[in-house]
Structure I
Amino acid sequence: MSLTENVIHMLRGTSFGRVLRHRNFVLLETMGWFATTGVWFYRIGIGWLTWELTHSGAWLGFISLAEAAPAILLSPIAGAYTDRFDRLVMGRIIQILMVLLTAALAALTILDLVNIWILLAFSLLHGIVASFWAPVRHAIVANVVPREDLTPAVAIHSMLFNVARFLGPALAVPIIALWGIGYAFAVNAIGYFAYLIVLYMITLIYPDERNERHGGIVSDVKDGLIYAFTHPALKHLFLIVIVASIFLRAYSELLAGIADSMFGQQAEGFAMLVSVTGLGAIGGAIWISFLTHSRRVLQAFHISLALGLVFLTIFAATNIFWVGVASSAVLGFALTAMNISAQVMFQTSVKGVMRGRVMSFWSIVARAGPAIGAVIVGEAGTWLGFQAPLLGTVLLTAVVAAYVYGKRREIENGLDRDIPTGVVAVPTAEASPETALPMEKRPAE
């Protein structure tokens, strides 16, 4: 048997190999990767365009917050709708709106009609639409794979996101240099359109139970909040994830300004910092994908959080660009491993009927947290430079991390302990060629 055949044979028996047997997951993630690569064209473009227009760390924070702020108000409502209605239909409508918005921004930028206020308005509109997409995107992963393959599915989803984060900026820079930022936005619009097509090609064959309550949306949101913040494990995880998102991850929203003011770099240096963060994140995703018990996942969460604290300290304390690059790579590894391990614990412990709402709260924290932190650190950075505020964020996060670490036994006892890794079911007549690969089976009703 050749080396290639040995590798393929080995992979088939791993969690990675099993999850890739699911047709809907493979289609969703393959085109999702292309769309996410386009998103990084957008993020590089909007960050650098903001810096070019203002040269202000505070404006970088405000643009980021304008996109993230709607998540605070709208994501819980979106989560409630995600638990009530067809997630695929919601996803299709949202992607159509994304295509229209990014195409309009691309056209205005190419025509040189954009100023900082127009950019702020588009960021706000993009944030409103994205608020409805986030809970759908997170919940849908659990609807295209069986529960025993959920851990590697979440890890692969994140790994592909970070491959895009690694390649996207590297590809965006030459396009921006040759043709301008508007064409980077155009690539983003094309990515959203491709993803829209896939949403018409897949089927959710592992659906969650729908919320059949006839109460109002506000009541549904309230029920979700009570569930999430009284759950014996999730309440502590939410606390540290909120704090880490606001303070530990704020630096990632300020990299355009940090690259210039701390390291004396231009767009190429900014893109390199983003890219190596994505490269490190791939390693973090691979690590978590092989963990199959909640205790190991929880341990990985604490280890990666500690690594993040150490290397953000190094990143903030240096003016040497290559030290910053190396620190960014480790930060990508650590913060991604922390994010995936937390998400695995959420996804495997939450009730299916609550999944959309709980993951909408997760989306608020993941998107709005760094933006809020960016406004705080960016404003402080205007007066003090970026280094002192970043070191302050490390100290604040470390205090809360120590408290949550003290609750690790309570968290462990509250988690769904076994994240199954059983063999994928043998096909039956219930699995059709249109909805599944030969080894995929729809669960019993």
Structure II
Amino acid sequence: MSRENDKRKIIVIGAGAAGMMAAAAASAAGCHVTLYEKNEKPGKKIYITGKGRCNFTNMCDTSEFFEHVIRNPKFLYSAVYGFDQQMMADFLERNGCRTKVERGKRAFPESDHASDVTKALERSLREGNVRICLNTPVKSLIIQDGKAAGVKLSGGPEDFADAVIVCTGGLSYPSTGSTGDGYRFCEETGIETTPRSPSLVPFVTDEEWVHRLQGLSLRNISVSMFPVKAAKKKRAVYSGFGELLFTHFGLSGPLILSASAHADFIKDPEGYILYLDLKPAVPGDEFRERLAGILKENAKKTLGNALRPLFPERLAEVVAGLYLKETGKDTGEPEGVSRITVQGAGLTEPAAAAKLSGLIHAVPVRITGTRGYAEAVVTRGGVCVKEINPSTMESKKINGLYFAGEVIDTDAVTGGFNLQIAWSTGHLAGESAAADKERT
């Protein structure tokens, strides 16, 4: 038998971030690699990440990386330390993609084109002679004697291998081919999965005033989120600071996407109350004094007009309407804003001004759900980490079967962390599959 024919054969399912990296790592280790992808091109989801710019990682200190992982950070230690953020940047540079680091240590291709990240990966695959089969869905795994022996393709053909790496992604952005195939493979082979739900996804609310602010973006906003079922506010399930966007359906923006990573609508089907602090940078006493002065100077103006030094016009009117409704003074006008003046609302009194100040620091929004997988950056849940050896990414139940990327039950906040999880787990799975000397 020739040395070429003696090479270990690896099959990778899914040509996304994790799959392309797994294939690159396995081929670099001297294996014959076949990469099966159901789409017409590889890296389809990569093209839309970072609004088309591809925030491919975050260059924070690796020890800090895990603080940004929401679920199962310890599971990722071997993978991330074995192939960290700098290693990923170096990989792209070696393969023709110059990189840069921006605010928040977010790393991007220097060109601001996500396609350059995909091209770098494809270059590595070409150099490794990886066989890429596009428009080729995998129907099922072939398991023989407790070991992964290959795959069965849609239409009937079988392809045998020494190891199989599942990198099929989750359920987010189904238009990119993420339709949960990996979870089905697990169900068919007895591997446990955890419940799935959208994460890093916009929130939905029925509150009409939120919808009226559609298109308004606010920076330097603070939020705290509590389950509706909690009788009293206790410890927030999430607190954060950043930018949010009002939409026709509810709330979006980086701050809201991060909050959604901590929301579990399976556990809390009644939803959440999100408290918006519209002036978090100004301490309570200082803000109350400032607000009292503004109200006093504008006592004869309507409350909405009086608040315009503090907020954009539409938001000033909404805050006024919310306060007047809360105090029973709302006249029920279509836009929810009364013609009542500051003086007429009694807001020249210190106690009333303090109450308005309290509302501004904690505007309640009832969150009823999310926009679903179509708008979710990642999927929460997946292959249970207890089923996977974290040192190799190999299944503990089926020899020669590996997992990498979003299909696994681990996810992080925005900022490049989720893609780094894909690169790191993909690299570890590819190297581990190549190192396993067992033969079918």
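Values in this text are rule-based calculations from the coordinates and carry no lab data. None of the values given here were measured: they were computed from a predicted structure. Cβ atoms are built from the backbone, for glycine too; each structure is taken alone.
Given -8500 as the derived value for helix-only ellipticity at 222 nm (-39500 (n - 2.57) for each DSSP H run of 4 or more, over all residues; to 500), which of the supplied structures I, II does it correspond to?
II
Rank structures I, II by distance in nm of label points 7 Å out along Cα→Cβ at positions 29 and 389 and report only the one at the top, that is, the highest.
Structure I comes out on top.
Using distance in nm of label points 7 Å out along Cα→Cβ at positions 93 and 309 for the comparison, can you identify which of I, II gives the largest number? Present the calculation step by step, with values, prior to reporting the outcome.
Working: I: 4.4; II: 5.2.
Greatest value across I, II: structure II.
Quick check on the output: 21.2, 67 is Rg and Dmax of the Cα atoms in Å, derived from one of I, II. Which one produced it? Walk me through the numbers on the way to the answer.
Working: I: 21.2, 67; II: 26.0, 95.
Label of the source structure: I.
Looking at structures I, II, which one was distance in nm of label points 7 Å out along Cα→Cβ at positions 45 and 173 calculated from, given that it came out as 0.8?
The read-out was computed on structure II.
If you rank structures I, II by mean count of other Cβ atoms within 10 Å over residues 125-132, which sits at the top with the largest value?
I
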